[in-house]
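These are the structures in question, set out in turn.
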Structure I
Amino acid sequence: MIVLYTDFGSDDLYVGQMKAALLQHAGAVPIVDLLHRVPNFEVEAGAHLLAALAPHFATGTVFLTVVDPGVGSARPAVVVEADGKWYVGPDNGLLAIVAARAAVLRTWRIIWRPDRLSHSFHGRDLFAPIAARIAHGDALADALEATAGLEHVLPAADRMAVIYIDHYGNALTGVRAANVPPAAWLAAAGTRLPPARVFSEVPAGQAFWYENSLGLVEIAVNRGSAEAALGLAVGTPVLPTTV
């Protein structure tokens, strides 16, 4: 399957064009819209969220990833194979956490160019055809050049900050819950947050943190919005504290 992961938004005209390009080259390969609300231009936050989402997909999945504020610049276009899954996108940090945490890693620069390449829409004209060819099982010797790694690297460590806020106002962080003691309190935006297992363990209106379904620390308010109640935003630091 081909999995789409972008900051395009679902209501604009970009996702449909990219899907049309995929269908032109990949035929009946299934396409999954994973997320089109990656925080705008937030490459590092998007990298940590992608690394948390990817383990829930099967080996051989092709991720078409576009959070690319430097589109049209000298930043490379790349393909990454990390632990048996494929990632196509810009070498700007978006794929850096997946690469840093991979046990088995191979990287390539995309050297193929279509007859028509928009300066501002590489997702449609460059990344989509390559992702489709990978998913279709086509040979890519003419399209890729092996490299020793990505140019833009990031440490594999957790990101101690909010990386995404869902429509409920819950704030996902780049902190893997396995790295936090279960009874620890955390602090964000000047508020101390107790741990809980699920929402129903705290009173309505209470802020807390819990391990979400992706294994990340998530900040929430039972029957409320943590974003509104605490003033959270993407990039808000999340720190350990004492009771």
Structure II
Amino acid sequence: MNEDKIVVVTGGDKGIGKAIVEKMASLYKYVVFTYNTNESGANRITSSLPNTTAFQCNLQDKEQNDETIRLILDKFAKVDILICNAGYDDDAVFTKMREEQWNAVIDINLRSIFNLSKPLVDVMIKNAWGRVIYLTSIAGFTGAFGKSNYAAAKAGIVGFTKSLAIELGSKNITVNAIAPGAINTDMLMRIPEKYRNSILENIPLRRFGEPNEIADLVEFLVSNKANYINGQTIHINGGSYL
């Protein structure tokens, strides 16, 4: 366990985020995570992992974002590792997509990482060390039917990652992204079975990924073993995007 690092994970109450929180909690002294509505899930994590702290935060609300960051910094004084995992989808074919669907997906998936990164990157610069990981998606590279809002947001994360990595590299801060494919989460299970089977047929490994496999990659990217990896998007999809 590394006594010196404070880790923040957004959307840490379930799925990939929960796996990341559990992995980080086994390695670092303090792990802070956000959740939106799943209070019971967040409480189960903090009860089982005493070195974790949960904050309720609707990432679509900038004032809540700002207040959450203030509370985190008041409590821990610094943040060393930021992992923006929280994601949201609200699908519709473009001709039927409402403006509020577009805005909500862009706000939560893309705009929130600006709102959260801005104050925390300032802290990392002062401390001359930091690791930033953004969770994007295979959809940001391939597109997806009915997901123009989601794909646009996830593609935006890739460009943001590259640009921020260029700016922060000289400050001893690395910025990387992870692009999962089909991972065994609630989001995947919401897809009708016949479409899930179609997705599975296009994965050379012939299985869906598991949340802990994403957490293992996060562990590597924030470790000293990845000190020279910067501005990259690492694909983890069983070979479905080649």
Identity of the structure behind 60, 36, 31 (criterion: Cα extents along the principal axes in Å, calculated), options I, II: I
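If you rank structures I, II by distance in nm of label points 7 Å out along Cα→Cβ at positions 27 and 75, which sits at the top with the largest value?
I
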Identity of the structure behind 1.3 (criterion: distance in nm of label points 7 Å out along Cα→Cβ at positions 35 and 227, calculated), options I, II: I
Top of I, II by distance in nm of label points 7 Å out along Cα→Cβ at positions 43 and 59, largest first: I
Which entry (I, II) yields the derived value 16.0 for mean count of other Cβ atoms within 10 Å over residues 107-114: I
Test item: helix-only ellipticity at 222 nm (-39500 (n - 2.57) for each DSSP H run of 4 or more, over all residues; to 500) calculated as -5000, pick one of I, II: I
With Cα extents along the principal axes in Å, for residues 67-114 alone derived as 31, 21, 13, matching label from I, II: I
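No lab work stands behind these numbers, since they all come straight from the coordinates. Please read these numbers as outputs of a predicted model, since none were measured by experiment. Cβ atoms are built from the backbone, for glycine too; each structure is taken alone.
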